[in-house]
Structure I
Amino acid sequence: MEEITTRFIKYFPQYLNEFGSILSGPKRFMAKRELHTSRLFYNSLHFLVLSLFVTVVARAPLLLPEDNLWIFLGSQAILCLMSVVLFAASLRLSWRIVGGKATFRSFFVAYAYFYGVIFVMTICVFLIAEGTFKFLEPELYIEVRNAIINNTKQPTIHSSVIYIPLVILTVGYVALSVWYIVAWGAYRQLNQLSKRHSVAAFLISVPFNALAFGAVFFASSALA
């Protein structure tokens, strides 16, 4: 355990550098790397695990009193790996239909990196929105939080301040969606196909991704 911890501590500066590079230029990041190699496969797993750890640590203060941190970490790890495998398979099948030749490993590596970034940024947006709500309406925030903890009826909210965190959530998640559309170009580069094929693969992936999401949602409900 100590050896694993030391390895991840040493990897953390590289993780931050890779995270920033992916966030600022996902296509450029993938274009410079050989996604089919074993070295990058294991590196993508390190990136994914560290992203998972960061999000769990960030979400720890939001856990309910009866929640166990280690059980939560374990369930999130299962869902995280399951998501990457299923969505990578969905992407490979979608691109395969339109003529793509990239391997499953290449899709797994690319999606593991992208998923790690999306995972962290999603919780960041949520924490910013919640922190804004807590700062603007501290008493109301406590009431809402207590209602969640005690599983009681939520208080009636009359304050228009509630729209501010909702706007933050909306803008943040729309921005992430736009980022992923840009990142989609990395799959086109990976398969060396045209934009027309890219659009077709995107449309084909929608029902496959819906099935993958359904499986992950079902597993999440089972682990809750």
Structure II
Amino acid sequence: MTDLNTLGETWDKLGKYNAFWAVLSDKKQWNEKEFFETGRKEIKQVLDNLKKHKVTPSHGKAMDFGCGLGRLTQALGKYFDEVVGVDIASSMIKQATDLNKLKNVSFKHVTSGDLAPFKTGTFDLVFTDIVFQHMENEYTLHYIEEMHRILKRGGVLVFQLPSEPTNTWKGLLIKGLPDNMLTYLRKGMEMHPIRKDKVIQHLQDTGFNVITAEHDSNHKHWDAYFYYASKT
């Protein structure tokens, strides 16, 4: 099992190696403007999806968990009064701070395995994408509990998580190769899916109302979902 210290060291190295690619591996080299535009489009889609389900979180305070370079943090800053980006890698936090263009956006390096620096019931939205998949399941499940704690009543949690590999050629390769070999090929990035039914059950057991679980079409080789839940 990979502990959080090791996970933080891995992502710190990835941030120094090629942070843009580490955050969004669609391309090896990203144009900065194009990179941040993907974040603006994604956040707009997420908020539109919430409206579709007649859910509109208060636009007070939001968190981008596993913020990387702030691709989604700055996008959230257009809609919320205050946004904080949290990451386990100091190299990511430094670059995110340097790239930040918004006064209502800040970044915090958190390595404790919880969200203890943040008070209970203070956030209107917590968002995380392509983050949980890179940590052991027990950490993911605990962070979901912590996100429930820091959300206000009626606050919303939105996150993405793969359920299992698909039957594409690459998905079959993922199923067949040892995890340590796959991690080596990904330059240290681990993949830890959780089955959809288990995620939904954990959300409900934690005290969330599950709004919807929508298929993530960005992943061809993983059956992945965006989960939308509110704190009851």
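Tabulated data
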item	result
Value -0.27, -0.43, -0.52, -0.63, calculated as log10 I(q)/I(0) by the Debye sum over Cα atoms at q = 0.08, 0.10, 0.11, 0.12 Å⁻¹, assigned to which of I, II	II
Comparison of I, II by volume of the Cα convex hull per residue in Å³, for residues 157-196 alone - largest value held by	II
When FRET efficiency 1/(1 + (r/R0)^6) of positions 189 and 205 (r between Cβ atoms, R0 = 30 Å, to 0.05) is computed for each of I, II, the largest belongs to	I
Identity of the structure behind -28000 (criterion: helix-only ellipticity at 222 nm (-39500 (n - 2.57) for each DSSP H run of 4 or more, over all residues; to 500), calculated), options I, II	I
Per relative contact order in percent (Cα under 8 Å, 6 or more apart), the highest-valued of structures I, II	I
For distance in nm of label points 7 Å out along Cα→Cβ at positions 149 and 165 computed as 3.6, the structure of I, II it came from	II
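Only the coordinates and a few stated rules stand behind these numbers; no lab work does. Treat the numbers as computed from the prediction; the structure is a model and nothing was measured. Cβ atoms are built from the backbone, for glycine too; each structure is taken alone.
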